[in-house]
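Next up: some structures, all given as structure tokens.
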Structure 1
Amino acid sequence: MAEIALILGAYLFGALPFMIAISRAKGFDLSQEEDLHIALWRKVGRLEGLAGILVDLSKGVIPVLLGYAFDLRLWVVTTAGVAAVTGQMWPVFRRFDGEKGNSVGIAMVVTLVIIYRAYPLLLAFIPILLGILIRTLPRFFAPGQSLNDRLKFGGPASNSLPLGMATGFAVMPIVSWLSQQPPSMTLALIILFLIIILRRLTARLTQDLKTTTSIKSILINRLLYDRSYL
């Protein structure tokens, strides 16, 4: 019962529409925004945006920590982490149309690395960090900007960040297998990668298909760059 409760609770926790709730409390409706993190940060406020980031990260951390604290089996702990990511992607509270799951997935894996000492998995974060740096540093150090401009979250669409994310999640199960981590952890990382890619390919896909004649290009762009059009 404890194992079932953890997995189901992790899904529901991941599905909580915290960012939508906090934006509506401030008089904004962000339900149609493509990226809630950026919209919350730039349209509502930086404090609210930071709160949204921290809550999303906690969705990947808390279920894993609870499972470990109660000495549940590893496959239950990793399944709870994947359930939290699934909840954010397909939340029951938002008609199963949620976010992309990257932040929750990263938080889940980092927590697994720390508590189970699976340090080789940190290698998989190299492409993710490179993607973040390539996307962020040129914008941050561009001349002629005020401090307020430098602290704006988001900006023009990036190719490096979604490529880095996809590569990082793809490398995780490979590193896990090569470093002889427990099979249940490797399997969970395979599933995590697959649902991350599935969400990329299908998020609001029907809307984009109405405006294109090339389904192939849309799917390739979604797979590599997490958006339909370059």
Structure 2
Amino acid sequence: MNTVRLAIAKGKLFPEAVDLLARAGFPCPGISQEKRQLIFPAGELSFLVARALDVPVYVEHGAADLGIVGKDTLAESGSKVVELLDLRFGKCRFAVAGPPGKSWGDGKKVRVATKFPRVARRFFAQTGVEAEIIHLHGSLELAPQVCLADFILDLVSTGRTLGENNLVEYAQVGPATARLIANPVSFRLKDRLVERIVAAVRKTLEDEGRTALGLEMARSG
């Protein structure tokens, strides 16, 4: 039987990814990110549970045909995969933040602390600002407070953490939501099954989007 391997990132996206697949008609009873078991066969689909950073790698090299991972991880990985769908959950955004009164674009070099050096280099190159990128792994909000960096580039959801550290947003770099990705070869060779999975997920998102819009219009009306 022709099967498709789908890697799901561990973490905050995992429950919503599993729930969306089940709503689209691809349930996997017993799947969990807490178990030692990492592969969960489910008929035509076989689910792989992996660290978020590894999902694009598995998909790029064909160990998984499809993957569900955050746009932040995908953008930073640089992996050669096909981005198929914005799954619309896990909503946050890349943003540049710093202490009030800061500025860039006046010809001066700025220092930027980030967990996403690839994203940061791309953004500041596009804006024409010379930036020294400092790669950190922990709480970025500390960097401007101890004068390690002028700005940070990080994922922002509500902005609460920025406010608590006396930082303000200066620029929104782009949205970051969960994405469905595919291995380029699998996308061609397993096209029928992959297309059926993609079509089912897309239809589920569209149907639920229309339902949500209808409810919102009913409330406002």
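Each of 1, 2 could give volume of the Cα convex hull per residue in Å³, but the derived value 137 comes from 1.
Here the criterion is distance in nm of label points 7 Å out along Cα→Cβ at positions 98 and 202, and among 1, 2 the highest value is seen for 2. Among candidates 1, 2, the computation of Rg and Dmax of the Cα atoms in Å, for residues 74-169 alone that gave 16.3, 51 used structure 1. Computing relative contact order in percent (Cα under 8 Å, 6 or more apart) across structures 1, 2 gives 19 for structure 1. Assuming 4.2 is distance in nm of label points 7 Å out along Cα→Cβ at positions 26 and 178 as calculated from a single structure, say which of 1, 2 it is. Derived from the structure labelled 1.
Looking across 1, 2, the calculation of helix-only ellipticity at 222 nm (-39500 (n - 2.57) for each DSSP H run of 4 or more, over all residues; to 500) that yields -10500 traces back to 2.
The numbers here are math on the coordinates, done by the rules we state, and not lab data. Note that the structure is a prediction, hence the values are computed from the model and not measured. Cβ atoms are built from the backbone, for glycine too; each structure is taken alone.
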